[in-house]
1. Who wins on relative contact order in percent (Cα under 8 Å, 6 or more apart) among 1, 2, 3, i.e. which is largest?
2. So helix-only ellipticity at 222 nm (-39500 (n - 2.57) for each DSSP H run of 4 or more, over all residues; to 500), computed for just one structure, reads -27000; which one of 1, 2, 3 is that?
3. Taking 20.5, 58 as the value of Rg and Dmax of the Cα atoms in Å, for residues 125-260 alone derived from one of the structures shown (1, 2, 3), identify that structure.
4. Going by mean count of other Cβ atoms within 10 Å over residues 69-76, which of structures 1, 2, 3 comes out largest?
Structure 1
Amino acid sequence: MVRGGRVLVDVRPLRVEAFRRLWAAGTVTALGAQLTAVVVPLQIYDITGSSAWVGLAGLVGFGPMAVAALWGGVLADVRDRRRVLLVTTVGIGVTSLLLWAQAWAGMRSAGLLLVLVGVQQALFGANTAVSRAVPPRLVRPELLPAANALQSTVVLSAGIGGPLLAGVLLPVVGAETLYLTDAVAVCAMVWAVWRLPSLPPAGIGGQRPGVRQIADGVRLVIHRQILLVVYLCDFAALSLGLPSALFPQLARETFHPSDIGVLYAAVSAGGVLAGLLSGAFTRVGRHGVAVAVSAGLWGLAVAGFGLADSLIFAVGWLLLAGGALLALGVFRKTVLQTAVPDGMRGRLQGIDTVVAVGGPRLGDLLHGTVGAAVGTTWTITGGGVLTVAAALALLLLFPGFRGHRAPDTVVAGR
C-alpha cells in the first residue's frame, strides 16, 4: 500500500448518501439474483432432462433483454430515471415471486419457466440501461471510475458467493425458498431507489419514446470516434478473448473434471481482487489508453492461460485476466457516462448492455466451434493474441481514442 491508501479500494463515492444506499442495496440484490440464476437452469433440467432446454433458456432471455435494454435506454433519457428504475426493479421482484409461485405449486412446466425467464431478462435489460445512467447524476465526474469499480466488485463477488450459497441451501430448503429469497432481496433495491431524489430528463424530456431516439443513439456512436472505438475494443475483448465455452473441454482433457468450478470462479475472483485494489487505477486520467491497456492485458493473460499445463498456472493467469476485465469495464462505463450529454446517457448504456452481453455470446460460439476443430490451446492462445493485436491497432489507428482524457466537469444536458 502506498501513502494515502491510494492502492486499496477507492471508497470516496460512498460518501454520497444516495449512491451509498444504491451500492449497499446492490450487494443484497446481486446475491439474490445469483440464487435465481443457479436455480432456473437446474429446475429446467430437472423437468426436461435435457441440456438443450437449458441452452434454450439462455437464448430466450437474450432477445427480450437486448430489445428492452435499448428501449430502457430511451426511457432513461426522456422520463424520470428514478421512476423508470423503480418500475423495472419492482417488475424484477414480481417475476421472482412468480417463479416462487410456480415452484411452490409444483407446476413443472418448462414452457412457463421460459416465459418467466424472458420477462425477467427483459426487465433486467431495461433496468441495467437505466441504472448505469444514474451514477453520473449522483457523484462528481472524477469519482465515476471509483463508483463503477465499487459496483462491479459487488456483482463479481455475488457471482462467486451466490452459486456457492445456492449449492449449500438448495438441498436443504428447495428451489421455491431460493426464489422467494431473491424476491425479498429485491426489496432492498426498491427501498434504495425510492429514496433517490427525482432524476428528471435533460434535453429531450417529455418526448414520446420511439425508434427514432434509439436511432439517434446509434448515430451518435457511429459519428463520435471515442464511443465507437471503445465499443469495438470491448467487443473484441469479449468475443475473441473469452474462452469460458472451452472450460468443460479443458477440465476433461487438460486438468480434472472437478476443476471446472475453479476455472469459472477464477476470473470473477481476479475481478474482486482488482476491485479491492481499485485505488491504484481509478484516478487514471487517460481513459482511452486505459481501455486499450486493460483489453491488451486481458488478451495477454488469456494467451498465457491457453498455454498453461497446470491448474496453478492456469488460475494465476485467469486471476490476472479477471482483474484486467474489471478495469476494462470500469473505464468503458466511465467513458460512456462522461463523453456524452446527460440526455443521451441512457441510450448509450442501452447499447452498451447489448454489446456487453452479445460479445460473450458470440465468443462462446467462436471458441466452441474453433476449439472443436483445432483444440483448446491454439483457440484460447490465438484468441488472446488477437485481442492484444486489436487493442494495439485501435490505439495506433485512432488518435482521438488514445488522446481521450477524463473531463474535469460534466454538465447535465450539455
Structure 2
Amino acid sequence: MERKLQVFISSTNKDLVSERQAAVKAILDAGHIPAGMELFKAGNSQLETIYRWIDDSDVYLLILGGRYGSIDKASKLSYTHLEYEYALSKGIPAFAIVLSEKMLNMKAAEKTSKEVFETKNKKKYQDFKALVQTKVVRYADNISDIEKIIISQLSNYLSKDPEQFVGWVKGDNTIDNFSVFGYDKLTEMSRELIRELISRNMPINLDDFTQHFVNNLYKNMNFNGILDSVERIIELDPIDEKMLKVTTTQILNYSYLNPEKRSFGHNFAATQQQAETLKVEKLLINNIDYTSEFNYGIERNESRGQFIYHLQSNSIPINQIPCNIYFKQRYECPALDFFQSSRLSFPCKSYSVTVIPKGDFQSKYSIIASTFSSFSGIHYDDFLASELKNLGICNLSLPSWSLPGAGYVITVKNKSENNHI
C-alpha cells in the first residue's frame, strides 16, 4: 500500500515566498501532499482551522528565516510560533529547516535588511529560534538545500517508522490491513472519527465531552474478560411477618479470561443479618465442585452505614476456557431492608435477571427494579411490563453486548391497594 504523507508547511509569509515554493515542489516530487501555505491568513478566526489542519497532517515542517512574524494579540506570540508549539504538543512528527546566516545575508543583499531580519520583536525571535534548535533541525544555505532536506527527511520517516503515519491512499487502494498501524495511531484515528461523528450530530462544541467519552470507551475496551452470558435467579421467600430468605443463583459463561486473571472470587457488602446468615450452597466451575473450598473473610467497618460488613472470598483458580460457573448462596434480612445491585466487570453478550416471589410474598410486598446500561435508552420497560401484567415474576435484561458498568438495582416495598394492582 503506497502511502502519501500530508505535510503542513509553517513559516512567515512575505519574506519566504521562494522558500515555501521550493518546499511545495520538494514534497510533491517526493510523492506527498503539501498543506498550509497560502490557505490561511493570520488572525484569531483562523487559528482553530489551522490547528485542525495540523491535526490532520502526518508531518509538520517549519521553515525559519530571519523574521518572527505577525503577532497574536491574545498570546503575544507569532502565529508561526503558536503553530510550532501546537504541533509539538500534539506529538506530530516535526522538523525545522533554519536558513543559515549566509543565506539570510544573501537575501538581504537582494532586498533590504528590514525585509529579511526581525526588527520589532528581536527577543521573541531569538527565544523562538532557541526553542526550535533544541529539536530536529537542518540548516539550509540555499533553495536547493531546502529541497534536498525535505526529500531526505520524508524518506527517513517512512523507512524508519512507517506505522506512526496514517497518510493518504488512492480510492482503489484502500486500507484493508490495519496491522500496519501502531496502537497509538489506531487510537488517534478512531478518536478523530468519533469526534467527527459527534460534531456532525451536535449543534454545539462538545470537544470536552468527546474527549471524556473516548477516554472512557478505551478504558472499557481494556478488559480482562468476555462473558457470553450471565443469568441470575433471585428467590424471595418470606420467613415470617418481617424477614426474607434471599437465594441468589448465578450462572456465568466466560468465553475469555486473561490468563493472569483466571480465578473466581466474590465480594459482598452486607448488613449484620446478611453477614451472619450467609451460606454458600453450591459452587461449580466447569462441573467441578468447589463448595467446600470456598470461604468468606469478614471485615467490619462502622463507617459504612447500613452495610457495615464487607465479605471477601478466597479465589478459586480457573484452569479451562471457555468456562461455566454455577454459584448459589443465600442469606436472611428484613424484607424492607432488601437491596441488591450488581454491575458487569466485563462486556457481556446476554444478561438476564429473574426475581421469583415465593410463599405469600406477593400479598405483602412489591418489587422495585431497574437496569442501567450505556446501550439502552429506556431501562424501566422490562420490569414495568411484568408489574402491569401482574405475573408475579420480575424479568430484567440488558441490551446485547452491554459494557462494563451496566447492571441492575432491585428493592422491595410494602404492598397496598394504592401502589399495586
Structure 3
Amino acid sequence: MEHAGHLPRPDWVRRVNLFGAAVGDPARMVSLDADEMLAVAAESVGLSDFGDEPGWEAGYRALCDALNEEAQLNVVGRLSTRGEIIRNLQNRLRMVDYWRANPETLAADVAAPVFVSGPPRTGTTILLELLALDPNLRGVRGYEAHFPLDTLPGTGADALACSEPEQEFWADIQPEFMTMHELRSDLPVECIHFCQPEFRSWHWPMMHSIGDLASRGADLDFGAVYRWHKNFLRTLQHIDGDPAQFLLKSPAHMGTLPDLFAAYPDARVILTHRDPIRFLGSVANLTTTLHWMRSDSVIPSENGPVMLFIYQMMMDMVMGQRASGEVPDNQIADLLFRDLVSDPVPAVRAVYDHLGLEFSDELATAIPAYLADKPKDKFGKHVYDPASLGLDESVVRDQFTDYIAHHNIPLED
C-alpha cells in the first residue's frame, strides 16, 4: 500500500510489486541470499578470488541479512538490489584479478585529487559537472564507475549501455526523481557509485532503510572504503596509461575527512554550504524517495529528524576538525551555494585560487555555456513539504546557529 502523502507509483511499478503480494512474499520471487549471489557472481565471470581485504565478507553478509530482515523491500526493490549486488560482486572479482595480473597498478600514486563535498542539495552536483569541464581534472563517469574494466579496448562490452539500468532506470521507477537529481551514464558521478564493491560503503544505507554498520554487526572501517577508493582510481590510471588529477565528489566524505586525508594527504577539498532548512528538507525528501523506490514501508515524517541529527552532528564535527588541525584547513575551500548560483565563474575562480589550482580562460568560457544548456529546474521543480518530513524551520535554524554564523550563510525565504 502506498504511504499517504508520498509519491504515487507508475502503474507498471505498482503491478510488478503486486506479484509479491500474489505469492505472499517478494523474497519468494527475488532472492537476496548471500551464498547464492556469491556463487552466481563467481560462476558468471569464471573467477573465485574476492581479495584479501579483512572484513569485507562480514560486511557483505551483514548487509544481506539487513536487506532481508529490515529493509522490507518490494519486488522492484529486491530486483534492483539483487542486480546491484551481483554486479558489484562481479566487479570485485574482476578488479582483484586485474590487480593480480597487473601488480604495478596498485604501486602507483594518486596525486592531489580534488574532492567536492558538503551537505547534499547545496550545489555539489552542479559544481562537480562544472569542474569536470576543466581539461586538467579527470572525473569518473557513470559507466566507468559501474563497469571500469569494460572500458578496456577489445572487451566488446558496451559499458555506457550496460550502466543505464542503474543510472537512468531510477527515473523510470520514480519519475519525480529527475527533479531531485539527474543521473546519466555519461555524467561524472559520486564516489558512492564506484565504492559499492566495498560493501561497508555509504551507498547501501542511502538506498535502503537498514541503519548503520554497527547496527548490522559489521566493523566500521572507513579505511577499507578509502583503500578500495584509491585502488579504483589507480586502476583507471593504469587503463588510461597515464596519471591524472582526479575530480571526485560525495557529501559522504564530509563525515570522514580524517580518513580521506589519511588516504590522500595532498588532497584538495571544496565544501559547499547553504541554508540548512533548504538542504535538510531536500535531502530528507530525496532519502524518502530513494527508500520508497524499493520499499512500501516508508514513513516520510521520520526522515527529517534523522537528517537533522546527522547533519547537525556532522557540521559541528567538521568545524571542530578544521579548528583543531585534525584535518588540514589550508587544503579546504568553502563555497556558498548562493555565490555559486548567482555568479559561478568568479565563485569557482576564488575556490581555485584558494586551493592553488589553475583557472583557465577555457574553463571561464565553458561554465556559462554549460549552465545555459542546463537551467535550474530543467526537469521540473523539486517540490516537498518540510512539515510532512518532520521538520520545523525555526527548530532547524536554531540547531544550526553556529554553522550559519561561522560560514556567514545567507538565509533563504
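Bear in mind that the values in this text are calculations on the coordinates, not laboratory data. In this text, all values refer to a predicted model and were calculated from it rather than measured experimentally. Cβ atoms are built from the backbone, for glycine too; each structure is taken alone.
1. Once relative contact order in percent (Cα under 8 Å, 6 or more apart) is worked out for each structure, 1 has the highest.
2. Answer for the origin of the read-out: 1.
3. 1
4. 1
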